[in-house]
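Enquirer: Multiple structures follow.
Each reported figure results from applying straightforward, stated rules to the coordinates on display, with no laboratory input. Note that the structure is a prediction, hence the values are computed from the model and not measured. Cβ atoms are built from the backbone, for glycine too; each structure is taken alone.
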Structure P
């Protein structure tokens, strides 16, 4: 569904991507992570055709996004971090913009707005930033596009809104879509992601299924130095007050049952101790997508 080979791109004389490659061959919710300036937003724009690569190939659903073919544009929807909505009501937005998406469902748009508690009769000018963000998310979900790109979708949402967002993303009608979400809010998404992409120094350092990572990594908090010393295979650790959070290679000596990944801790381990963490993962885990 997405194939990127030897991508090269940058701004001015600064090369952001040199030889970047990635693939997505199956539906799922993919989390796109990386340090500030790593090019996450840029990658989303390259995938949907808003930017032109310097060199290399980007193909989406078998086509080149930058060629802007109408049938491809009708199959992609993007929610950028910064956006503008015309001063319309949600119903007027659906009537004027939904026609560009053959799978758009006005019924589901209404359901999503209700779930997110967006006032459907109000114009966007009268809404808060968080309500506008929810409306943009609801519209994007209602398009039914095979590919959905989101850049920091939970920014601007309160705690309740973030929970509502997670619930919407888990609805069955999204099961056959590829959803690629760029975010720093790791904790907001760890319960819904099926895959993770981590970009580092212009390359895809990790592409893995969450369930595979849970089989090979163990995370926890040691409450004493003695407890920490008893844990084998630690690849990353950080102090949390008097305690120590850690990431360890899962093995016979690793304590605790297999559990969900703590994405904030995984993000820090990849950012600050990438090589040590990647060294304990098999190649098929690191390259799964």
Structure Q
């Protein structure tokens, strides 16, 4: 299957590219310099050239706090790009996989969010992703929307790497939020799950590693994996109210993977995935 990956050099896109190449897909990946998703002519040129049967939209502006500072750029990249994509594929009708986020929810439900749970994003990043979802759902049929969360992987900056690097500076004390709960997700596992997705019914799917935790507990687990003996005194829990950020974040954004489990095997527990990630870091 001819596959085009938008954002193919990012944290997630890199692992998708390698997973699909290894599985024998005829795969091309685009960087933002090669294909500007906010420019419809750039998208059309790319799609005409490669004639994809599957497009994986893994591009986006994902810095949640920066999104609050540059809202128009955020909507252009995360929302308008979906409109541009749909305008560019009218004749080919490929399958589309689009990555959304747990941040489409407000975190006030208190139990894991299902695909049909009401969406009430708290920040511009979440709103821009939800708008892209709405554009895709209203104007196309052959789509998969993957909501995922708390990504970590080798293809870019991520929380476990940041924590590990800071802990290796022997005198640094870390204050980590302990009242935000979510599902850490390894990009390798998520990328490989896409190979199973393509024979599922079209629609929205929550796909994360199994289990949930807080940022604080995740930081402690990273320290244990890296054999940092003094982490008990060097990692301090703080309430999110004392850790000011430009963007509001949901306090509880755990995603319910029941729908995914109906069709496919659940992804392994995040702690096992974290071990695989960190073992060679």
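Enquirer: Consider the structures P, Q: one of them gives 21.4 for mean count of other Cβ atoms within 10 Å over residues 40-47 as calculated from the coordinates. Say which.
Expert: Structure P accounts for this read-out.
Enquirer: Given a computed value of -8500 for helix-only ellipticity at 222 nm (-39500 (n - 2.57) for each DSSP H run of 4 or more, over all residues; to 500), which structure among P, Q does it belong to?
Expert: The correct label is P.
Enquirer: Identify the structure, out of P, Q, from whose coordinates distance in nm of label points 7 Å out along Cα→Cβ at positions 104 and 216 was calculated to give 4.3.
Expert: Label of the source structure: P.
Enquirer: The value 0.85 for FRET efficiency 1/(1 + (r/R0)^6) of positions 168 and 272 (r between Cβ atoms, R0 = 30 Å, to 0.05) was derived from one model only; which of P, Q is it?
Expert: The read-out was computed on structure Q.
Enquirer: Same structure again: Out of P, Q, choose the structure whose coordinates give log10 I(q)/I(0) by the Debye sum over Cα atoms at q = 0.17, 0.24, 0.29 Å⁻¹, for residues 120-183 alone equal to -0.84, -1.14, -1.24 when calculated.
Expert: Of the structures listed, the value fits Q.
Enquirer: Distance in nm of label points 7 Å out along Cα→Cβ at positions 128 and 248 was computed and gave 4.3; which structure, P, Q, did it come from?
Expert: Corresponding structure: P.
Enquirer: Right, something else. Taking -0.29, -1.27 as the value of log10 I(q)/I(0) by the Debye sum over Cα atoms at q = 0.07, 0.16 Å⁻¹ derived from one of the structures shown (P, Q), identify that structure.
Expert: P
Enquirer: Who wins on Rg/Rh (Cα atoms, Kirkwood Rh), for residues 112-239 alone among P, Q, i.e. which is largest?
Expert: Sorting by Rg/Rh (Cα atoms, Kirkwood Rh), for residues 112-239 alone in descending order puts P first.
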